[in-house]
Structure P
Amino acid sequence: MTLAVKFWGVRGSIACPSPEHVVYGGNTSCIEVFAGDQRIILDAGTGIRGLGQEFVRDKIKRSTLLLTHSHWDHINGFPFFAPAFMPNNDFGVYAGHLSAQGGIENVLASQMSNPLFPVPLEALQANLRFLDFIAGESWNQGDVKIITAPLNHPNGATGYRIEHGGRSMVYVTDTEHVVGKPDARVLGLIEGADLVIYDCTYTDAEFPAKIGWGHSTWQEGVRLCKAARVRQLAIFHHDPDHDDDFMNKLEAEARKEWKGALVSREQMILTPGL
């Protein structure tokens, strides 16, 4: 398996543990990327708890966590990531939007400080390496290439492109588009990608009332992917108000619009390029 993606949390804004959010899932953003022998985590929403349990079962002791940003729905699962409490484990935690604001370690420590949380960051026994960079930088991690770009979101956010074995996937959430003006930075990041996971929180009909909230639409995702010659779009970051019935109708409409589009679900596994 050269490159594969597993979805652990696909919801945006707030977790939705309800009977109306079962088919697609109610956990917030967390994705696992299998790149050769590396396991890379994208975001630490509530979905990371289940991923951590699997890491413990599979005895995975090393990984990289790439954070798009530090809004609550993307980091509030981190204190429940069981492998971080275990000695002899090693995790690099990256963020591209906080270099001038004290860094990601400070943000995660604040989230786990009194009176917000009873267990401090210092209680985690794994070797945690916190690395801040500036969105737009790129680096090689063994035989995996990671390319980043800044996104249009309140307080900043970072998009990630991961390349391995001749295949590529791109994670673009949370970002807001400008109607009629495709985001050149996003187009450059996703150009020719096998899979793009895109912030599709709203529909085009809903979007005018949500301008300034920092999110995009599935229709814009389709437009961007067509323009950038992307093979497949995974609709992601579902609005909490979009229950299973809504998402069923949305998926049918998206598939009719473009055969390369699908709606992400928890536990779904995709193999970009296959």
Structure Q
Amino acid sequence: MKLLILFFSGTGNTQFIAEYIQAHLLSKDPTTKTEITLATLEGFDPQRILEYDGLVLGYPIFAGLPPVNVRKFLKLIPHTTDKCAFVFNTKGMAEGIANWYALNRLGKKGYRPLGFCSVIMPASDGISMMLTEESKTFQKYLTRNYDTIPRVDKFAQRITDAVVTFTETGSFATLSPRKPVKFLGFFTSAFLYLLYGLIGNSMTKKLHATAECNLCMRCVKECPQTNIFREGDDIKFHDQCIFCLRCVNICPQRAIQMGKLTVGKARWHGPKGDFRPLQYRLPQKTP
């Protein structure tokens, strides 16, 4: 079986969970015949998904939904049959209808929805706009133990069970579909979508590079939306920001600010403090 763990991660939380799931699956694989590929959604050709028997899709929660780029990607996925799909998200608070939204769209593409998971993680937007490095809350985030996450272990076990079924029968047809109930999260998503629509659009227009910028170009290279560019000796921003705040958090000089809200605030580099987007590291494919 060929399994794809595909994700988008703004500041490291979702990438960490994706890698955690991959490690769990590799340690539990009873057949040693499963090929697990870990890949970032950025630059991934939707047609390539047809190469895999199963999809595990991960994303952070943006206003009770998957981020805009993930929602656009879901529209581009080709139709298929006899493939399975799992989804997971990382969130600071409410997940809204994010998992229902993703599984519903994957179901319409022919995938059999088999599971979902939501993982509470430190919210990078709240950190970079509200917390200082000295704050007790931020220090608590830094010292939290992320080595064992029971909720994710249970989710990964469901994926392992699906792999076993496919290995034994060559199909997922005997497995019951699983999708979250949307009603409880509908109003939450509607409220957050409206709130972030008003605040987020206003705040992204305040992105700028301060005099501390040394033109290292890391923000330009690593922006998932190619929204940042250099113009002479200045860093400029287009209007395609999705509010992931990667640029604010990865800047070595802390020169990227969002108005005055992020000035003097902490920066988040993933649960282990070593986040680097997957595409700028060695390929993560394990036969």
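Just so you know, all these numbers are worked out from the coordinates, no wet-lab data involved. All values reported here derive from a predicted model rather than from experimental measurement. Cβ atoms are built from the backbone, for glycine too; each structure is taken alone.
Some points to look at:
- Computed 1.2 for distance in nm of label points 7 Å out along Cα→Cβ at positions 53 and 77 - originating structure among P, Q: P
- Identity of the structure behind 0.05 (criterion: FRET efficiency 1/(1 + (r/R0)^6) of positions 61 and 253 (r between Cβ atoms, R0 = 25 Å, to 0.05), calculated), options P, Q: P
- With relative contact order in percent (Cα under 8 Å, 6 or more apart) derived as 19, matching label from P, Q: P
- Of the structures P, Q, the one that -5500 was derived from, the read-out being helix-only ellipticity at 222 nm (-39500 (n - 2.57) for each DSSP H run of 4 or more, over all residues; to 500): P
- For the structures shown (P, Q), percent of Cα pairs over 36 Å apart is largest in Q.
- Among P, Q, which structure scores highest (criterion: distance in nm of label points 7 Å out along Cα→Cβ at positions 21 and 245): Q
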